[in-house]
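Every number here is computed from the coordinates shown, using simple stated rules; none is lab data. Just so it is clear, the model here is predicted, and its values are computed rather than measured. Cβ atoms are built from the backbone, for glycine too; each structure is taken alone.
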Structure 1
Amino acid sequence: METVYTAGLIIIGDEILRGQVIDTNTSYLAKRLRASGIKLRKITVIPDIVDEIAKTIFEASKEYSVVFTSGGVGPTHDDVTYEAVAKGLGLQLEQHEELVDICVNLFPNNKEALRLSIVPKPCELIPVYSPKKFAIVKAKNVYILPGSPKYFELAVNMIIPQLKGNTPLHFEEIDVNLNELSLVRILNEHAEYWKDRVNIGSYPQITPECFTKVTLEGKKEDVLEAKGKLLYSLPIQKIRNLKNGFSHYHVKPVLEDTENEVHIKYTMDVLQQCYKTYKPEEIFISFNGGKDCTVVLHLTACIAKLQNISSLLCLYVTAEPFPEVDSFVERAAQYYGLQLIKKECPMRQALCSLLNEKANLKASLMGMRKGDPGAEYLEAFTPTDPSWPNLIRVNPILNWSYDQVWKFLLKHNVPYCSLYDEGYTSLGTKSTTVPNPRLKDPNNSLLYRPAYTLTDESAERQGRV
């Protein structure tokens, strides 16, 4: 197996330069090379002129480990690639007897086809079957491929496995609902930090809607860390593809906060005690898409990363939900890699059903705070009432204020339900929840300010009817 690190591609043909033919070979070869750890460093498109092809071949063969040509292989007068490659590499042209047999088999009674057997000498023949046998000519480090996509792709599929490149580069994407100009500062900072380790690119997308695709390419461990850092810097509400976005990088800032923020340290202590008392498979999160349980989910995900817990179990009870809440819960499940169970029934019935399915469950993590109805007598660990399924209710943010909830969500770039940006401050069922009148925009009665702008915490539930 030949060790190869770089490649060049030379597209040959007047029809390409005139726009008469769409080149698909470049994309196909580039993808196959990248998957094999070989960098395609340059693509050149040139006309059917022997001297120009020869000069390009000479330069490329010196600069890259291998060179691929596409086009100019055929029986007509303008198929001059074999001649040009021989000239560029300082070789002679000679009829190859094995190629004569192949041409006769492929094109019986066609003498013009024998032109395909006159090739650079010396050369190597690489057999390809489609289903009839044809051959690719390799002269020194130059692979001479046909321009027809059908035969080009067959040839590439035969050649690439024979080449040994570096460890294939890892590739990740982030789609952001912002224009590219809005991302310049953030991307420049991260590109500079990861210089020579991770290649970060950005590409505007205009169909079916406008957004920016950010790409990261490099060694897998570097790319995953770079993606985690970038996700932490980008406005999380604008990220389109959140799958497995939460990473170890998001844990560090939370741990740093425990040194100065008493309420965060207390919550982490409660969660650690919970996972010390119960096995991970005995714990689930009651998650309704609200801001409070979103905080609990994020902090529990931090604990899961620290303890190498692969997946968190979440119960989502969908009693007359907002579509926006449904959408957010699905996004959160992707972001945190949750095992999500939905129940379309009242809470008590949902818990009974869940415990019938998973009798091992013993503790439910909840987003209750002291200001919530029925929370005044709760403690960090509280058994359910006698008429409810037998569980321990774990309330890690019981003493958090409304302001502390929002400061945490915003500081740590935690994804949250979009309704909070539309004036909702407390989410219930769709028929009993409206935007908080305290947040009505004074300049436009149809608009509301975001939930995090509410300063009077006693008015948090004024949108609940």
Structure 2
Amino acid sequence: MQHDPYLPISLNLKDRACLVLGGGPIALAKLRPLVEAGSTVLLAAHNPIKEIADLLDNNKVIQASLPFGSRDFEGILLAIDSGEEPAHSQSLRSLAKTNNILLNTVDQPEFCDYFTPAVVRRGPLKIAFSTGGAAPALARNLRQKLERLLPHRLGELVESARKWRPEVQRRLSPTAQKEFWNRLFADTSLQNICDEGTHIDDCIEHLISSQSTSVEAKGKVWLVGAGSGNADTITLQALKLLEAADVVLHDALLDPTLLEYARRDARLIAVGKRCGKASTTQTFINKSLANFAEQGHRVVRLKCGDPFIFGRGGEELKYLQARQVPVEVVAGVTTAAQAAAEELVPLTYRGKARRITFMTGATSKSLPEDRPQWKALLDGGTVAIYMARLGLQENMDSMIEAGLAPDMPAMLVAGLGSSERVSIKATISTLAIQSANVPNHLPTLVLVGDALAECASQNEFAPCPAESSSLRQWA
């Protein structure tokens, strides 16, 4: 990667002299931030547009002479060339270099000593995006996205924080101060505090009082569905909670990219369960969630898919309720929905399927073995089988034995969201044979039902001979 010589800094321009060359709309866009910053702005232009002329008339901008003279540059900190007076650009570059003045030339990065970033402003809070002149449009797009995300009253909150800081230091211990500021600016409370009609000072006073009077601040647990597949499937609500968490207990099959959104000082604990491999016990997970919350931490239990669809979220919720630990559940995109979307196969379809059954291929040892009523489930329905490798052949055979057509569409998706992802579209009579070479370590889902083939291309779910058992993969 090429060395970047540009240092991001914020300059105090109050009463400092800055020069702008040009009198058109580009110059106007560059003038306004300088005027707002309290700079003494000199404008060099022959025929400035009306908006700039108004600034000159109101003495907010001072007219400079053209052509330039060497004395025109005395005391100037930085200069901007809008490109609207091209006959004088070379002179400006030469004199700026001679007088050690920082120069920005619009759309000509080779003649720039500095770049003006795209800025999001919320009072004293300023967030700047710069690409070093390489892609200004990207910086603008990022600014626009952040503008939509940040509350408009965030600047008021920052000003209030400045005002209340001495009071916080007086009333709270150093440890309590850190917790107070974390709580004040946590995503889970930030939007509420910045809502219109909310008295920010009252919220801060209440937060200080609750922090100073609580002997043991009780934390909270969020059971969060991370979605299925890659990190893009997590919901915005779940992502905000992950970013604010003190402790994250996460599944082993999660996209590692997700964990990069956690705070650097957050504690990350892997509590994965893998069939046939050493796994973290559910008892350990339950106790850890409660213990961390009772120590005052914000705890996120980050799960693949949805917490309440084969995610053991119900057991965790029941345990936390018994210990009177505050808990919320955040839904996630379950594997069946994500796989169907990626493969363009509907799970319901008018006249074909009006219900969906979620089930597992494995049966808990604590329950008696059951034999699904396949005919009842699949007549006018779709079945999604999670952890489907165990007993796949037996399940497909029993569907046919139950009277279902051997050519009923069936699809297997293994390793959803990973680089090893495998997808096989077949029928209940051929799926087990065609999937024989799928790696055993990949988590596997099977979908069965007539609705799957409604939007498929011709012969996509057609039966294949046993000898043609090569995998069909969709990356």
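Worth a mention:
- Sorting 1, 2 by mean count of other Cβ atoms within 10 Å over residues 63-70 from high to low puts 1 first, with the largest value.
- When P(r) over Cα pairs in 10 Å bins from 0, in percent, for residues 39-102 alone is computed for each of 1, 2, the one that comes out at 20, 55, 24, 1 is 2.
- Structure responsible for 32.8, with mean projected area of the Cα convex hull in nm² calculated and labels 1, 2 on offer: 2
- Parent structure of the calculated result -0.50, given that log10 I(q)/I(0) by the Debye sum over Cα atoms at q = 0.10 Å⁻¹, for residues 239-422 alone is the read-out and 1, 2 the choices: 2
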